[in-house]
Structure P
Amino acid sequence: MEELVRAIAVSLVEHPDEVSVKTVEADGEVTIELRVSDSDMGKVIGKQGRIAKAIRTVVKAAASKENKQVSVEITQD
């Protein structure tokens, strides 16, 4: 999952070297933390959050094949 989120984020941003993805597991749920630079935050979120929602949908679809609960959090550096 981590590589999927990284691939999507790197293709969207202007500063791909500042993209950081970390996986945190707690209480049976997996959280993927995506960090991007301040200037790239708008590109990852998109208008009205459409891109962020699409990223979350793709990750949830991939996770459902593995019977896992995965959420994506987007933060800035």
Structure Q
Amino acid sequence: MRHDTEVCYGSLIHLCEGTDFLLFLAAVDRGLVYFDPGIKMEQASSGRPVTKRRSQFWVKHKEIGALYRRDENVGVGMD
């Protein structure tokens, strides 16, 4: 772990609310959501390799609003 890393946060957040599976399916249909199938293989050189699946879905940040009924940028106080 590096101890010389500095992290800063701003006062603007992207808030998204209200989603359902139909919004997800519509985003997939529009090509905004990508399926990322992932298979991890352990002990491949042995007689009994073990596979682990970890499929995921991805969406570009600029398209995240397609998955929600409401999305907005909100300023939060930095008191």
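Below are the figures for this structure:
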item	result
Source structure (of P, Q) for Cα extents along the principal axes in Å, computed value 34, 21, 18	P
Among P, Q, which structure scores highest (criterion: distance in nm of label points 7 Å out along Cα→Cβ at positions 3 and 19)	Q
Origin of the value 0.10, where FRET efficiency 1/(1 + (r/R0)^6) of positions 11 and 51 (r between Cβ atoms, R0 = 30 Å, to 0.05) was derived from one of P, Q	Q
For -3000 (helix-only ellipticity at 222 nm (-39500 (n - 2.57) for each DSSP H run of 4 or more, over all residues; to 500), calculated) the corresponding structure among P, Q	Q
Read-out Rg and Dmax of the Cα atoms in Å, for residues 27-66 alone, computed value 15.6, 47, structure in P, Q	Q
Value 44, calculated as relative contact order in percent (Cα under 8 Å, 6 or more apart), assigned to which of P, Q	Q
At a computed 8.9 (mean count of other Cβ atoms within 10 Å over residues 35-42), which of P, Q	Q
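Each value in this text was obtained by applying a stated rule to the coordinates, not by laboratory testing. All figures in this text were calculated on a predicted structure; none of them were measured in a lab. Cβ atoms are built from the backbone, for glycine too; each structure is taken alone.
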